[in-house]
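Q: The structures come next, written out as structure tokens.
Please treat every number below as a calculation from the coordinates, not as lab data. Model, not experiment: these values are computed from the prediction. Cβ atoms are built from the backbone, for glycine too; each structure is taken alone.
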Structure I
Amino acid sequence: MRRFTALLLAVLTLLSLTACGGQDASVPEEDTEDPGGEPVEVLPPEPEPYDILDPTVMPEGGVRDGVTYVAYDGIVEHLFFHPVIAYPELAFDGDAQANGLDDYMVTVDEYNKILQSVYDKGYVLVDIGDVWSETTGEDGQPKMVKNTLYLPEGKKPLILSYDDTNYYDYMLQNGFAYKLIIGEDGKIASWGKDPQGNEVVSRDLDAIPILDKFVEEHPDFSPFGAKGCLSLTGYQGILGYRTQTDTKSWTEAQEANRQKEIEAVKPIIAELKRTGWTFGSHTWGHIRLGTKSMESIQADTQRWFDEVGSLVGPTTILFYPHGERPDGNDWQNTGPVFRYLQSQGFRVFASVGIESFSYIKKDICAVICDRLHPDGTTLRHSRDRYLQFYDAKDIMDVAVRPQREIDWA
């Protein structure tokens with residue numbers, strides 16, 4: 001339907017130009033001049049319409065676009081990634097970072113194969129913010145409830161989240177994209193440098209535009225328009241833009257550059273939000289919530305609101321850095337750190353585990369959940385656990401990774 005609408009608009013535009021004696025559509029826009037002889041500004045392409053739908057509402061009659069929808073109350077699986085490795089030869093070059101990147105990242109090729117596999121296995125994307133809702137209990141107190149999702153018949157829901165989509169300095173020399181940009185086609189792309197130092201703009205070298213393209217090619221993978229939730233710190237800016245401050249020393253020149261970075265990232269944020277991406281906190285400084293003092297956690301949280309939340313907007317999602325739970329065990333304890341974070345508006349608290357576990361807390365309005373982590377560690381050592389999503393034997397690019405132990409080899 002979207003393609004038909006776009007084609008119809010193009011035909012109508014061409015007909016109107018012909019009827020009004022407009023210029024030949026084959027004349028390049030940059031050669032166009034106004035009656036005064038001045039070049040006419042070439043505007044960026046109009047973005048294609050993008051629909052975001054609510055998976056908690058059954059389509060009228062139970063059918064949408066010929067697809068039957070049914071109620072789903074089972075487990076909502078959750079996979080998370082770090083930024084993906086665009087150039088394995090830079091990531092796995094034997095330096096001090098190589099083994100860590102091997103443990104915690106996947107390559108572009110592996111990521112593409114994982115997406116194809118979960119699609120083939122019948123998963124569809126849902127946003128983490130649609131899985132649970134805040135409501136009022138019979139006692140008049142707020143509480144969280146798990147929502148019934150209405151999915152295409154035979155499909156299973158999948159949340160995707162992406163930690164550290166900040167493009168830290170260490171990543172720039174190790175084979176990752178440098179930042180997100182809006183390309184000439186008006187779509188999100190990555191900007192970076194290849195191993196030879198050449199600048200590269202692409203939609204094929206970073207997890208975010210790769211998923212955008214995959215959904216364009218397989219719209220049934222995202223029947224509600226959802227993509228993923230971007231888990232952001234703030235200590236080296238966001239999305240590749242250095243929007244952070246340094247409280248130890250800060251000059252007027254640094255602040256002027258920071259303001260330029262802020263203005264540059266705003267349209268990126270807007271386009272991501274328009275096309276189904278959402279945002280969560282990963283704390284400002286990637287701090288350990290189980291060991292830091294209350295004072296440092298409060299200062300870090302405020303700084304995240306000031307420097308990140310002020311740009312991406314409010315969020316109810318908190319992704320624990322290092323997977324470390326506040327107060328030691330957040331599903332059995334609701335200690336002072338958890339209560340503070342909940343008081344700041346967070347309602348869904350996500351850690352890392354061996355299953356897509358979730359638990360609605362009874363003593364406070366909050367949900368805790370675990371998510372699974374496709375990466376080098378689980379590709380090497382957890383093949384059986386991930387077979388419902390993909391087979392590591394088909395995914396792992398052993399030839400480009402360090403030669404380390406693999407359980408299934």
Structure II
Amino acid sequence: MDSQQITAKAPGLFRNRFIQTIIMSNVLLQIGIWVRNFAILLYVAEKTSKDPYAISLISVVEFAPIFLFSFIGGTFADRWKPKRTMIWCDVLSAVSVFAVLLTIHYGSWYSVYFVTFISAILSQFSQPSGMRLFKQHVPEEQMQQGMALFQSLMAIFLVLGPMLGTYVYTNLGLETSIAFMGFIFLLSALVLVRLPKDQDEPRAEAGKGQFRKELVEGFRYVWQSQVLRALGLAFILAGLAVGAAQALNLFIVTEKLGKTEQFLQYLLMVNGAAMLLGGGIVAAFSKRVAPQLLLAIGMLISAICTVIVGYSTSVPVTLAAQFVNGFAFPCIHIGISTMILKWSHESIVGRVNGVLNPMFMGMMVVSMSFAGVLKGAFPLEAIFTVAGCLFMVGAMTMLPIMKHKSPVNEPASLPVQESHA
């Protein structure tokens with residue numbers, strides 16, 4: 001089915017069956033993920049007397065699969081039928097949760113890490129499959145608005161998720177929280193049955209040589225596109241900036257503002273509320289703005305706000321900067337997601353996502369890892385200024401491609417031909 005046929009009979013965004021179904025599934029998954037995250041965090045902190053290594057290991061098992069499985073998951077997502085893949089990923093996540101629950105019940109408390117690890121692995125197959133379906137079932141003129149809708153959903157749970165997760169764990173305990181997560185995954189799989197039927201597509205025979213060829217093709221496709229290369233560079237710069245700033249926010253609270261560690265939650269709540277508001281506004285106006293411009297605006301505002309946060313000793317000024325930064329973040333997320341969808345052929349969108357996504361996550365983890373060393377060697381003002389400069393350079397990488405228009409859906413094996421205004 002080509003994009004003109006889709007556009008001709010496209011319903012409104014909220015009347016689109018795919019959008020309705022995927023939103024219902026995402027709401028359920030967000031509930032399950034936040035309950036999981038806080039149940040495991042609070043349980044491990046309680047079990048280990050807040051041992052920093054044990055707590056940091058939670059982040060390791062959450063992010064490690066992105067490096068290990070993102071390329072592989074994206075390649076298989078392009079091979080397999082996306083609806084079936086997403087349903088099976090949710091079912092297998094539920095099965096793994098109940099298996100881990102049995103081991104926890106019989107005394108192996110450390111197996112809680114596997115709940116996050118297995119779920120994170122499966123998400124590397126499910127998420128690019130969802131991107132493929134988005135490419136198939138959402139017309140191009142609605143893609144940016146659709147991404148803004150999902151950004152708003154994420155922002156809602158950034159505000160409500162910690163409260164929900166804490167409430168469930170505090171009142172129901174670990175085992176019930178884990179079981180609740182398993183049932184949520186099963187319910188999500190049931191909801192995904194409503195997705196439109198997978199299209200029958202001729203696929204190459206599976207094999208080691210063919211898999212390696214398809215994996216390399218994803219890297220080649222990104223390299224051949226000036227837009228996707230620029231996006232990859234923006235990913236790297238944004239990851240370095242975000243990692244350093246996030247890791248040192250606690251010191252902003254204690255050293256620059258003179259508050260206790262608990263005050264950090266207010267910075268995060270202000271940021272999350274602003275993301276929700278920003279996502280709604282971007283959803284309303286996104287059709288009129290090119291995704292490259294949207295991304296550049298978001299990174300430019302983040303550059304300014306990051307520097308302000310690094311220098312400010314005033315609580316109102318810091319909170320205001322966090323609010324504006326959160327307000328602009330949807331521009332970054334929506335711009336990136338829309339560019340991946342618009343400049344990737346449907347048959348290769350999973351691999352493109354698998355190539356680009358680790359660039360951001362990898363650089364974020366690298367800068368988070370070195371944040372402590374940087375803090376010992378440089379003042380906070382200098383570190384946050386450099387982070388702001390990284391955002392600024394990221395915005396500037398969009399300038400050469402600002403007038404590029406998304407290509408027609410040419411075969412993925414061909415070089416990407418990008419049109420200019």
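Q: Which structure, out of I, II, was distance in nm of label points 7 Å out along Cα→Cβ at positions 183 and 231 calculated from, if the result is 2.8?
A: For distance in nm of label points 7 Å out along Cα→Cβ at positions 183 and 231, the value 2.8 is produced by structure I.
Q: Ranked by relative contact order in percent (Cα under 8 Å, 6 or more apart), which of I, II sits at the highest value?
A: II
Q: Using the calculated result 18.4 for mean count of other Cβ atoms within 10 Å over residues 63-70, pick out the matching structure from I, II.
A: II
Q: Out of I, II, which one gives -27500 for helix-only ellipticity at 222 nm (-39500 (n - 2.57) for each DSSP H run of 4 or more, over all residues; to 500) as computed from the coordinates?
A: II
Q: When you work out distance in nm of label points 7 Å out along Cα→Cβ at positions 47 and 383 for each of the structures I, II, which one comes out largest?
A: Going through I, II one by one, distance in nm of label points 7 Å out along Cα→Cβ at positions 47 and 383 is largest in I.
Q: Can you rank I, II by distance in nm of label points 7 Å out along Cα→Cβ at positions 287 and 335 and just name the one with the largest value?
A: II
Q: Next question, about the same structure. Taking distance in nm of label points 7 Å out along Cα→Cβ at positions 191 and 319 as the quantity of interest, name the structure among I, II where it is greatest.
A: II
Q: To which of I, II does the computed value 58, 53, 42 (Cα extents along the principal axes in Å) belong?
A: Label of the source structure: II.
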